[in-house]
Structure P
Amino acid sequence: MELRKFEDGGGEVIVSKYYDGVHFPPTVPGNVKDQLDAVRALKHKNGDVLFDTFPKTGTHWGFDILYMLQKGKAEYSSGNIAPLDFAPMERVDALDSPRVLVSHLYPQHIPEFVKEKKCKIVYIYRNPKDTAVSMQSFFKRLDMDNFKGYNGKWEHFFEIFTTKELHYNSWFEHVKSWLDFKKDNPDIPMLFLSFEDMKKDLRSCVLKMAEFLGAKQDPEFLDEVANKCQFSAMSKAKRSNEKETSLSRDGSNPFYRKGDVGDWKNWFTVAQNEMYDEVLKEKMADIDLEIKYTL
């Protein structure tokens, strides 16, 4: 494991732990290797579902939906999220079945039983422009050990997001790794959903998840899940989550911001947008997904 520092154009620094070709956040425990070894060796439980995302693309939002569907109750998770990247495996192992195993990990680092048992996998993706805006806000709000608030200006963060590999490398590499995994493992059931489709019609996406999981699908239950998991309703309900609000500099919940589609237009300059569109032309060539930047 190598500790690396990225300095933006204004002198602000973002720290990562580099291991096995991936830049991990400094909040991954220890030397990273021991955490990943423990993740790979995690024991299977009946009903396990893996839920993976690139950071700031709907992780906490999607987790609560899947949690409700798995448990058959429209109740928020309230602290039952235990990310494989960060949590002690004893805590993950102690979760009651059926578990939603959430992570930002690449396919090579997930529990070995996922492939052996052909567990179901859900992957939520979001357009990279909104992802960049959300990530900068997240970095600026955090106040954690080894991850104090980043104070970089948008133009400096944009440059580093566009030209360097930040935590979990890049949006493009992460998404492509999971598309390749799906292609190479056609016998493993995998569902891709977009953040934008969830914003546009959450009820339909909840139904897709329920059908994919083989979960309870009566209309009243799905209506309740969809209503409780509208982004505005969830972010309001999570404002009082002390475990999460304690991680921010201002007492807000750093895991929920606007949840809008197209907010990038309020941040990207014309020149930045033109520059990033050139990046997209190159990087999206091998990514067979419909990416929506507005609704």
Structure Q
Amino acid sequence: MPLSTKRQADDDQYIFVASLDNARNLSNILKAITFKDHAIFRATSNGLTVTVEDTKCLQANAFIQTEIFQEFTIRENSVEFQVNLAVVLDCLTIFGGSTAPGVTTALKMCYEGYGYPLTLFLEEDGVVTTCKINTEEPEEPIDFNFCSTNVTNKVILQSDCLKDAFSELDMTSEVLQITISPNPPYFRLSTFGNSGNAHFDFPKDSEMMELFNCTKTQTDRYKMSLLKPTTKALARSCKVSVRTDSRGFLSLQYLIRNDDGQICFVEYYCCPDEEGEDE
């Protein structure tokens, strides 16, 4: 019987319990934000948020709504802890991440409170493995203060065309320049690498473009080293929302469908490259 449907007598000792019939639904989302060792897990009544940051310039957030889980119990207003994300992923795929039809790994994730480990119970074909992962007190995540009232431009497009763009642009470039304008080229990605300058334009009336909302012409540059981790989310997504605010900060929100067809979101925030602007 899957762990998600099997009530254990000692569940009351935990302040947070979440179960999934298919652990891949969690591991695939976490892989989209794995670019640093440590992640902050925050559980509320709305679901689970996992945050990863790099050099105070890049932040990734994975949102897994309560509805994704078969069981989601939280005994406090919010539960937070920091954990090694690579270790969590190793545990979630401990059975090899089987993709055989009808074969899934059930997951039960439990947390007893401050100072206690994160405990993962995984079951496949009747075999149960228990993993205990040390937790730490979480650092305060960076507040990028990215709010909708300051958004100047927003574009929603199908992920496939953005994948095509990244395959054609020169990734040896130190920066990626994003131009959004009410006039042609409308939405342009540019690189300046070893092979010279390269541009990839997206017409606003393209079938791949679902929304084009531009209030003013804006051109900003972002370090390619910061943006490369975002391609992990892009590879797993079907749609992406690109937003910029008045400061030039970038938001990339990816819509990802799990194996059961349910929708989760991964969002990246990236600071503009001030050195590039000075140049």
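Points to keep in mind about this one:
- When FRET efficiency 1/(1 + (r/R0)^6) of positions 13 and 173 (r between Cβ atoms, R0 = 35 Å, to 0.05) is computed for each of P, Q, the largest belongs to: P
- Source structure (of P, Q) for helix-only ellipticity at 222 nm (-39500 (n - 2.57) for each DSSP H run of 4 or more, over all residues; to 500), computed value -4000: Q
- Once FRET efficiency 1/(1 + (r/R0)^6) of positions 165 and 229 (r between Cβ atoms, R0 = 35 Å, to 0.05) is evaluated on every structure in P, Q, the highest one turns out to be Q.
- A value of 12.5, 38 for Rg and Dmax of the Cα atoms in Å, for residues 29-116 alone, calculated from one of P, Q, originates in structure P.
- Origin of the derived value 137 (volume of the Cα convex hull per residue in Å³, for residues 181-260 alone; candidates P, Q): P
Readers should treat all values here as calculations from the given coordinates under stated rules, not as data from a laboratory. Owing to the predicted nature of the structure, the values given are computational and were not obtained by experimental measurement. Cβ atoms are built from the backbone, for glycine too; each structure is taken alone.
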